[in-house]
Structure I
Amino acid sequence: MPTISADQVYNIAGGLLQGAGAGPEEAGIVARHCLAANLAGHDSHGIIQIPSYINRIKQGHIVPGAPFEIAQESPTTAVIDGHWGFGYVVSERAMQMTIDKARQNNVAAATVYHQSHVGRLTDYPLMAAEAGLIGLMTADSGRGPKSVAPFGGRTSRLGTNPLCIAIPSNLEAPLYIDFATSAVAAGKINIAVQRGQSIPAGWVIDKEGRATTDPQALRQGGTLLSLGGSEGHKGYGLSVIVEILSALLPGLGFGVEPSGRHNDGCFMAAFNVAAFRPLETFKQEVAEFAHYLTESPPAEGVDRVYYPGELEHLRTQQRRADGIEIEAATWDRLVELAEAFGLREQLGM
């Protein structure tokens, strides 16, 4: 697998998107989010996604330069129609609106529909945390193809339906949670396929409902399981709530629409900490709480305890210094696209 620098990831992602018709600003936003995912070690949401985005542009499923429409608004709420623009661009702007409203009114929320893939959720609630607010976001694939079975079922009825909450603090690394309510994000199955690796038991069942460690089973009629293993009813319950907030509340409905157009519905909210407690006092107490957790003596076979979000921060530092590995199959596809756009030399590939 080739190893490239963070700057190269950003330049290649942004350059290829511009080659496909995206404007410089929106291409830069998408590239920044993809790079952040690669740096944090979530390669399933990194530069591997660029070829699929370019394919969706060609199909008309992503509309570069799409208008951002406020379909409905109040002092504390907004409903956003992204008109099939890049999800990163639409949701970043929607979260900033939500933050601005919460600064004025202490709490705010928004829903977003008709946008493409938003990527890793972390980046949006972190915008709120960096502004001294608690940020929350959920996402669902609208009526696009589903990949997760309801607990006890064997056919896909739900998306991976991630949830993210970020908390302001005085910690060096941001404190947040961001996880799919499925056993694993679907992109991690794609990574395993690309790398020719097996997957852990408990991630996927095949089309007959049998446990498997073959990642190809997902593409052959299988389905992802809910978060929680034998206690998967918990992840299933979370997934149902995320789908209601992210798909039904924005008006996207449920089930699968035959065209298969990817349509990330989102719910986001921001809460002004200063409306409850002095912000600096709260941030310091969160930091002390995190240190209290990490000072726990480690269990057997564990080096140390981390607080939520800390590992990604450490991984980001390491990858900025050492570079980012790209799967050979992904790299070959990126090179093909660069050649097709006449950008291979310009992008240093």
Structure II
Amino acid sequence: MFACIAPLLPHYAHEFALSKAAAGLLTGSYSAGVILGALAVGRARRLNPRTLTLLGLCTFGAATLVFGLGPNVAVLDLARVTQGIGCGGIWGGGLAWLAKASSPANRGRSLGVTLGASTFGTMLGPVVGTIAAAAEPRLVFGSVALAAVLCVPLVFTTKAPPSSAGQTASIARLLGNRTLAAGLIVLGVPFLGGGALSVLVPLQLSRLGGTRFEVGATFFVAAAAGTLISPLAGTLSDRRGRMLPIRIGLVAGILLLAALCFFRTLPVVMILTVGYLGCVFSLGPASTMALLTDVADRTEFEAALPAMQLLAIAAGELVGSTAGAALAQASRDAVTYAVLALLSLGALLAFRADVVGGRPTMVVEDRG
């Protein structure tokens, strides 16, 4: 549901007279909710992953219904935050479930397939938003809420792995681990750019004469590309090492963001957006998450890691959509894209791969 706002954003901006910063807040409020949900999952990491997933589904469904009925931007913001909290429970439980069920040899592929399935769901977001913009939001989002409720019996009847046993590290202790903290930063970088593009691109396409259909189609095609690329990137990381797809994704992100600084025609902006959201999102995250899980496997950090991965993703989207939009409003869109490109370049230069005891890990190069 994060991407469903893109086709609706020009409509809401006109109806509620939203500035770029306010539009960024509406977009980023979902990620703010995910952060809250991730923190809650981190505190409840001894719960069975199935319980977390069920709680998340119920919260998400109720909030989606409220979003469809929302009469003003304050209600929409609140509903988006609550949707994000529900998503935090779904993703936190799902990642913990997957970590316990997958083996290190095919972990990259498993995460790639999972993120590809998530991207397929994201594909439906622009479609839902486009239909809602052209039809009746109450009916459309009510149907999405019903779909979430219908998933509850499926999750409830699926055998879940046991809850975590033994000593588990706190979130603060996990962040004190240099390797894991470095990997979480790299994980958040693509989502930083994605959050900014989710706000700036719909508004830019609208200014360039793009229709709601063209805005929705741009994000739909990007998600379709991600659905196909993500499992392939995960398999590549299993066979050639975790860092290869991560580096390719960072380089591609730098080039695409730099191009967005200079090209301002409708078809080119659409193509560059598809390239970033479709390729950069798909190449790095699955491999980074697999690398982090390799490092935390069978350690005190294992139980807390899924919540922290989710937190890194949501924080990237939130900062990108809010701070990125505010920076663009104070200057130009190109300034935001340039800053994001520099951050991606910094991540590319600062991180390298090592092999410790035959297992891939990541460290920060000592430049002092």
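Any read-out appearing in this document is the output of simple, stated calculations on the displayed coordinates, not a laboratory observation. Here the structure is a predicted model, which means the values were calculated and not measured. Cβ atoms are built from the backbone, for glycine too; each structure is taken alone.
Computed values, structure above
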item: Structure (I, II) behind the derived value -12000 of helix-only ellipticity at 222 nm (-39500 (n - 2.57) for each DSSP H run of 4 or more, over all residues; to 500); result: I
item: Structure from which 0.75 was derived, FRET efficiency 1/(1 + (r/R0)^6) of positions 148 and 212 (r between Cβ atoms, R0 = 30 Å, to 0.05), options I, II; result: II
item: Percent of Cα pairs over 26 Å apart - highest-scoring structure of I, II; result: I
item: Computed 2.9 for distance in nm of label points 7 Å out along Cα→Cβ at positions 180 and 196 - originating structure among I, II; result: II
item: Mean projected area of the Cα convex hull in nm², for residues 84-251 alone - structure with the largest value, from I, II; result: II
item: For FRET efficiency 1/(1 + (r/R0)^6) of positions 156 and 292 (r between Cβ atoms, R0 = 25 Å, to 0.05) computed as 0.30, the structure of I, II it came from; result: II
item: Structure from which 22 was derived, relative contact order in percent (Cα under 8 Å, 6 or more apart), options I, II; result: I
item: Computed 12, 36, 31, 16, 4, 0 for P(r) over Cα pairs in 10 Å bins from 0, in percent, for residues 172-267 alone - originating structure among I, II; result: II
item: Which entry (I, II) yields the derived value 23.5 for mean count of other Cβ atoms within 10 Å over residues 12-19; result: I
